[in-house]
Structure 1
Amino acid sequence: MSQADPRLLPRIGDLEVAAVLGSSRKWAMFCLFLIFSRAFSQPELTFSGYVADFPTYQRSRDLVARFFGAERDQYANVTRIRLRPALSLWGDGQLSLEYEVSALYHSTPIVFQVQSEENKRQVVDWTWNPINEERFSIFHFVDRFHYKQGFAFGDLTIGRQRIAWGTGRIWNPTDLFNPINPAAFAKIEKDGVDAALVKLPFGSFTDLSLVVNPQRGWKEYNVGFRFRTNYREFDVSAIGGQFDKRLIVGGDFAGNLFDAGVRGEGIISAASNQLDSNIVKLIFGIDYQFTPQLYALAEYQFNGEGRSDRSRYDLIRLAMGEILNVGRNYLAVHASYLVHPLVSVVASWTRNLDDRSQFVGAAASYSVTDEMSLSVGGQLFLGDDFTEYWYYPNALYLKADIFF
C-alpha cells in the first residue's frame, strides 16, 4: 500500500484523445443540448484551484516488504496541480470542470496499494499518462465535469460530479459511490461519479434526490434515491436502489442530544438474485465541542461484510480498493485543538476490535497566509502478524498547499 496517497491516484490509461471523445459523446451531446436550448445571458467565468506537494517516508515490516518485493524503507513524493474553472451561463445554469495534473516519484515499488484499478462509477476513463517510468510518472485526469441546471421543479446535474451521501465522519456505509478509507490520510477529494442527478425540493429541509449512474460500456446501471427531511432537532434520510447488482435499503440521521451531536447510518444489502444473502453495515457516532479550541468525536462501525477470523480476510479486494475494511467491528476517536489562530493539531486512533490491530495518527498545521498552509504528520500501525493494520507501513509526511 502506498501511504503517499492510497486511492488518490486515478486509473492510468493510454487512451487516445479521439477515443475518449468518442466514448463520452453521449454525455457531451446531452450537455450541449441543455446549454444551447436556452439563450446565453452574460456568461461569467470564475477560476480557482490549488497546488499541493506531499513528500512522505514510509517503513514497512520486513516480512511485508519481502512478500511484495519492495524495499522496507520507501520514499515518495506527490505533487498535484488542480484547476477548477466554472462558467455561469445564466442565472440558473453552470458548467463546472476540475482538472488535475499529478506527478509521482517513489523510490521503490509501491507496497500494498489500496487503490481501485478501475472506477466502476465512471463511464469514461478521462486520464492521460504521458510519462510512466519505473519510479516517476506524470498523468492528467478530469475529476469533475458537469452541467447543473435549475428548473422550477428542482435541479438537474449531469456529468462527472461529487455525490456524497451519509452523515458519518469516519465511515459512510450509505455513501454508495466513493467512500474514503480512513487510513488514507492524504485523500482530499472523493472521486467523481458519472451520473445524472435530479434533486426535487419539497419545502424547508425536505428534498428527494434521484440518481442514475451508468457503468462502463453502458450495459448496466446503478439507480438510487435519497429522501431527506427534518423531524424536531434531527435530520433524517432514507435511501434505496440497486448498486453493483445488489439491492440496498438504508438511512441516516444527525442531530443533537443535549449539548452533543449524534449521528448514525446503516444499510441492508442483498444480491438481486439471492435476497437471503443479506449484509448489514452501520455506524454510530457522537461529537462534542468541549471548548472553543477543543473538539472531539468517537465513532463505531459494524461491517457485516467483514470477518472476525483474520485467516478469512479478503485482502485481495482490500488491495484492489473494492472494500475499505476486512474486519467486522471498529472504533475510532478523533480530536482537534486550536493552539493558536494560525496553528492547529489533530490526533486520531482507530482500532479493529476483533483482531485488536490499530493505528494512531497525528498532524499539526500552520496557516502561513490565507492562501498557504504547511503541515507535518505521521501514522503508526500496530498489530500482531497478519492482522488488518499489520500490513500498512508506518509513515511520516510533510504537506504544503497553495490555494488560488
Structure 2
Amino acid sequence: MKVKKISSESILFGQVRPGWTLVAINGKDVIDSLDFQFRSSDERVRLLFHDSDGRPVELEVDGLNNDLGLIWEDERIRRCKCRCIFCFVHQQPKGMRRALYIKDEDYRLSFTHGNFITLSNMNDADLERIIEQRLSPLYISVHTTNDELRRKMLGNAKLQPVLEQLRCFAAGGIFMHTQVVLCPGINDGPELERTIGDLAGLYPKVATLAVVPVGLTRYRDRLPGLRTYTRKEAAMIVQKLHRYQQDFLKELGTRFVWAADEFYISSGMKLPSRKSYESMEQFENGVGMMREFVTVFNYRRRALRRIKSSRRVLFVTGKSAEPTLMNDIWPFLTKELGLFAQLVPVVNRFWGETVTVSGLLVGRDIHSAVKDVASGYDCIVLPPNCINEDNLFLDDMSLDQLREWLRKPIILGSYNFADTIAEVYQ
C-alpha cells in the first residue's frame, strides 16, 4: 500500500513521506486497507515501510485504532471474469464514460459497500482471509444453486460449486445476503424453488434472499435472447414469494425471501407494509425502497399541511415510480393541500423503454419529455439519483446545460420527498 498524502495531525507526520509503501505490520504482509485495519488493532504495532528508494524503515507506535492520518493511493479493483447473460455492462452503447464499463468482482467492496459478487475469482487464500478477518456480511449473487445452469448463466465454466462456497463461509461465521436475478424460462419455476430451498437451508448465515427481475436495455445485439416478465407472470412470482414468506415466518421466524419493488410495480400489485420488510437488509437492492419512500413521506404529512403556495412545480420521475407517486402521494399534494404539482414520468428512449428506474434517466430524455410544457411552470424538480457527483447525467449532459436549454430553475430533489416539497413550495 503506497502512501498518497499524510495529514498534518498524523502521529507519523515528519517520519513518513508520500510515495512510501507500507509492507508489513508486526511481521505480517499488508496488501490493502482492510489488511491495515485488521493488523493494526494490537496494543503495540510495528510498521515496516519501504521509502521511495526501496530502503526499509521500521516504526513502532501504540495501538492505532485509526487510519494514522495516512491517505492511500487508490487500490486496484478486482474485475469480473464472467459473461453473464443479463450483465448490464454488456448492454451499453459505445462511447460512454469509462467507469460505466467496469465490472467489479471484489469481495472487499462487498464487505465495505454492499456490492454483490459472484465468487467467480475467489481462491482459497481469499476465503481464509475473509474468515480470519471476519469480513461479514457479504453480498452474493447466486442466481441459481444448480451449478450447471449457473455456469451457463454466468458464462464461466470454471465456477466452483456455489453451495460449497456458501457452506464454507457459514462454517467460518460469515453472514451473507444473497440475490437471484430472475430470467423468464431460465432460472424461475422449479429452479427458483430449488434455489430458495437450498439457501433457506443455510439460514441464519444466509440471512436474506432478494429476487430481482432481469433488466434489459435496447443494446443487446449478439447477446443471448432474453425478455422481461409480463404483468401476469410478475404477479405469479410475487404470490409465490408471499407463500414462501408465510412458511418461513413460521419455520424460521423471518420471511427470508423478498421480491424487488419492480415485481410489484410491473404486476400492478399493492406494496406490502413497512413491517413486512423487517430490517430492510436488501434496501439498496431495490427491496422495500418504494414502501420506505411512502412511509417516510407519511410521517411528515402533518407538518406539510402548513404549506400555502401558488407555485407551479413540474416533477420528473421514472416510469416505475409513477404508480406509487400517483396513488399514495399525489392526491394528498393536489387535493388536500391544493398545491399545483404536475408529475411527468419520462420514457427512457436512451436505454430502452423496459428501463424504467429514475436512476438511469438521461438528460436528453428528460429534456424531450418536458420541453413543450416547461414554460408553464415556475421550476422543475428532478429525482436525486439521476445526477452524479459531477452534476452529470449518464449521457454526460450537465445539469447546467439542461437548465440552459429549458430556461427554468431546476432543483435536484431529496431522497426524503417531504423535504423536497417543503423546499420547493416554501
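Just so it is clear, none of the values below were taken in a lab; they were calculated from the coordinates. Worth saying up front: this structure is predicted, and the values here are computed from it rather than measured. Cβ atoms are built from the backbone, for glycine too; each structure is taken alone.
For which of the structures 1, 2 does the calculation of P(r) over Cα pairs in 20 Å bins from 0, in percent return 22, 48, 29, 2? Corresponding structure: 2. If helix-only ellipticity at 222 nm (-39500 (n - 2.57) for each DSSP H run of 4 or more, over all residues; to 500) is calculated from each of 1, 2, which structure is the one that comes out at -8000? Going label by label, the one that fits is 2. Determine which structure produced the value 8, 33, 38, 19, 2, 0 for P(r) over Cα pairs in 10 Å bins from 0, in percent, for residues 88-295 alone, calculated from the coordinates; the candidates are 1, 2. The read-out was computed on structure 2. Structures 1, 2 were shown, and FRET efficiency 1/(1 + (r/R0)^6) of positions 312 and 344 (r between Cβ atoms, R0 = 30 Å, to 0.05) at 1.00 was computed from 2. Ranked by distance in nm of label points 7 Å out along Cα→Cβ at positions 232 and 352, structures 1, 2 are led by 1, which has the greatest value. Of structures 1, 2, the largest value of relative contact order in percent (Cα under 8 Å, 6 or more apart) belongs to 1.
Ranked on mean count of other Cβ atoms within 10 Å over residues 136-143, which label among 1, 2 comes first with the largest value?
Result for mean count of other Cβ atoms within 10 Å over residues 136-143 over 1, 2: largest is 2.
When mean projected area of the Cα convex hull in nm², for residues 160-207 alone is calculated for each of structures 1, 2, structure 1 comes out greatest. In terms of FRET efficiency 1/(1 + (r/R0)^6) of positions 120 and 256 (r between Cβ atoms, R0 = 41 Å, to 0.05), the structure with the greatest value among 1, 2 is 2.
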